[in-house]
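Asker: I've put the structures underneath this note.
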Structure P
Amino acid sequence: MTIAPRGPSRAVARGVGALSRRLGRGGGTSAPGRVLLRLRPDAIQDLAGDLARGSLVVSATNGKTTTSRLIAGCLGAEGWPVVANRAGANLVYGVATALLEGARVRPTPEFGLFEVDEFALPEVVARLAPRVVVLMNLFRDQLDRYGELEAITDAWARMITTLPEQTVLVLNADDPAIASLADGLHRTLYFGIDDPGIAIGALPHAADSIRCRVCAGPLVYSRVALGHMGVWHCPACGARRPDLDISARSVRLDGTHAVDLEILTPTGPLAAHIALPGVHNAYNATAAAAAAVALDIAPATIGPALAAAEPAFGRAERLHLDGREVVLLLAKNPAGANVTVQTVALDPDPLHLLIALNDRTADGRDVSWIWDVDYEPLLDRIGSLVVTGDRAFEMALRFVYAGLDRSHVHIVPDPARALDLAVSFTPPARPLYVLPTYTAMLELRAILVTRGAADAYWAND
């Protein structure tokens, strides 16, 4: 294949993005990168080489978009010009598009910040040679696409052996699979939560990483914070949670609105009131603090920057429609949905819910995971429930089997009509909580955009 010169290839790729937006085919967040890499296979390496301060990548099953947003706040507070894939296009083409667009902005970006899909991470890292790699968690998600968690963990372990010697690893010590990835060759910062007050009683029945990566023996937990994350050890071989370099020593949940954190770092403590609810966001904020520490950003900068960050689209995003507050809480796999249920349950008043279940490629075709979500704590709290999406009837069946009277489940497959009905059920003084899978979230946001309640996700930044 003939390789196009640098200038023409970039111009053609940018033109594809502009055409995509003009035709309403999306935000042009991936197509330009696809074209660019077709014309110049080494374009990512070429563009990343112009970043004077290097780059950082974030990957996880849950939380990478929010964590990237929090890290971006720290970088902005530090005054670094940054290029990032803020619209969430996290495959190799999305990273290429972000770098392409960043090459023409002023001031010239000095640093790259990229959230990366779990499966795409090894390829992206090979092209970027990042300064910092942040690995947060691995949960069961889209088994039809990813396979079992062990396959991704093994791929990540192989990837780490190829990293430049100077790359810093930022690993979640509370996730046994992630903690096992340290290779002893790269500088490693471990983060986690060290507040016994947020512990749950035991491992959920659908917990994922519960066997030792060293000897395959069953792990024992003295404290569980979320899913399979917590304080763990292996009685068989002695493997245990590493000592924490960055630890959330105090986590105070402020209902469905926020979380207050006190975090210890090697360079001093920090405190922040994060406008994001739930234990999962305590993990996201702690990961972001650890990433900032890896970049030598001071705690005095990190705390206020975390507090100032706004939710990413669809992740605890609060919008307003017809006099009601609409709270979007992405719920795309068992672990994420369980923590979302726990967060919504912090609201003491009757709950008004719209749950949207799709089974498209980006969601995973297999929706049997909804049977591993503990929706039961919501049953006595529901003021109204509307279910929608491609698999609305399966979601309705899940609630009926849980014990909710069939007459209380309103099935509306069309998302626009479902949104209208859910809003009509919601008293003006109460929020409507929307729990969608990924493509359902994009559909509902598109409807909210047409009604003036939200900006297009690629226009948020």
Structure Q
Amino acid sequence: MNLWKLITSNKKTLFTTPTHGQKSLFFKELSEFYKRDLSEIEGFDNLSDPKGVIRKAQFKASEIYNSAQTFFLTQGSTTGILAIMKAVIRPLDKILIARNCHKSVYSGAVITNAEVSWFMPDTKSEISKEFGVYGEISPSELENQLKLNDYRAFIMTNPTYEGVCSDIEEIARICKQYNTYLIVDEAHGSLFNFSESFPKSAIESGADFSVNSLHKNAGALNQCALLHMSKSCKGISVDDLQKSLNLFHTTSPSYPLLAVIEENINFLNSKEGLKSIDDLVLDIINFKKYFKDTRVKFLDSKMQDITKLFIKIEGMSGNRLSEILYEKYGIEDELNNDFGALFLLGVGTTKSKLDKLKVALIRILEEKIEENYIPKAKFQPPPLVKMAPCAAFYGKETFVNRENSELMISSKSIIPYPPGFGILYSGEAIQEWHMEYLDENTGVIKL
């Protein structure tokens, strides 16, 4: 019996949490959800120590993902990142983090009391210059940095928010050579296992750990995610990871979300699911082909997540493009910058939805809106780290005028969301280029 059948077959009279009695007292539209919202009652297994239906569901998932263990997460990939870091990293361990990692990685550094060094992704490639986004992780530059320090772990994002992918196989080989755990935030790569139109998954490419957010592009509800542990990972056991996960995961997991995770994986692995992915890929290819030899350009890296459409129109700023699409055509992008706008696609993206975007872009081209806009890529310089994240977290704060704050240690972080990686983190020195992001009175750490 799977999780959904178990939930729907319950006929017991419950005096347990949740005490809403499987009825919605206010949002009538959620009545069906409330009927299925049960807790860890008799026979329903326990996510913190699964021995029954959840264990079977996770075991089946691990076979599909070719992992030593796949864990279900009902609080997003953030929970998985924190659990992995807690299992792997010991206090005062040195770790290396790609600067475009999600803010949850910095939170993990605070929790583990790690010493952090930052690795800057590529900014010199044609993609970076043309679209103003971070590029790949250079394996050779990574190896140079691993030679200089004994890092416990290297943590990176793949694919990036804009869909750029790195050579995980080569990165994993280098990390193993230097006894460094490779942790990959693969939140946006939840379809990688199910089609050759995508790069290989991090686990299949040799990473020790990865996370997937099924709600990003695989069709699940918000907060549905997965944590994968590789069969080749050494020194950390499945029990170690479960123990760490239990520190962060709620003791009241949503059973409807658990059922969604299970069914989502089964769907992706089914003939129907695989066909839906193939259809999506074909729709995207045809969409991009239509705009060949026009002012519409797409970000395409050597290893690209095709479900990330980063679109620019030559001569127009991405911010202006976003504004026109939203105000005139009712189309909202995920994020935009001076260069273009990002549109996230997934198994729920219909051809008609893509057609609406196509028609809007055609009309914008026909209107011949010209700005003669030529943006220049700007990337943050390497940070000046003055305090470890944990020490900065407990640092005493004082306030100074913005004009007096340069080279002082910031007590707060500046993290635009999306994409969720920091411009400035607590414990780093405030540089001149940060000034435009600071309040008139800004918080610094009192030494």
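Asker: When mean count of other Cβ atoms within 10 Å over residues 94-101 is calculated for each of the structures P, Q, which structure yields the highest value?
Answerer: Looking at the calculated values, the largest one is P.
Asker: Quick check on the output: 21.3 is mean projected area of the Cα convex hull in nm², derived from one of P, Q. Which one produced it?
Answerer: P
Asker: Identify the structure, out of P, Q, from whose coordinates relative contact order in percent (Cα under 8 Å, 6 or more apart) was calculated to give 16.
Answerer: Going label by label, the one that fits is Q.
Asker: Work out which structure the value 1.7 belongs to, where distance in nm of label points 7 Å out along Cα→Cβ at positions 46 and 102 was derived from one of P, Q.
Answerer: P
Asker: Tell me which of P, Q gives 23.9 when you compute mean count of other Cβ atoms within 10 Å over residues 110-117.
Answerer: Of the options listed, only P reproduces it.
Taken together, the values in this text are just the output of simple stated rules run on the coordinates, not laboratory data. Quick caveat: nothing in here was measured; it's all calculated off a predicted structure. Cβ atoms are built from the backbone, for glycine too; each structure is taken alone.
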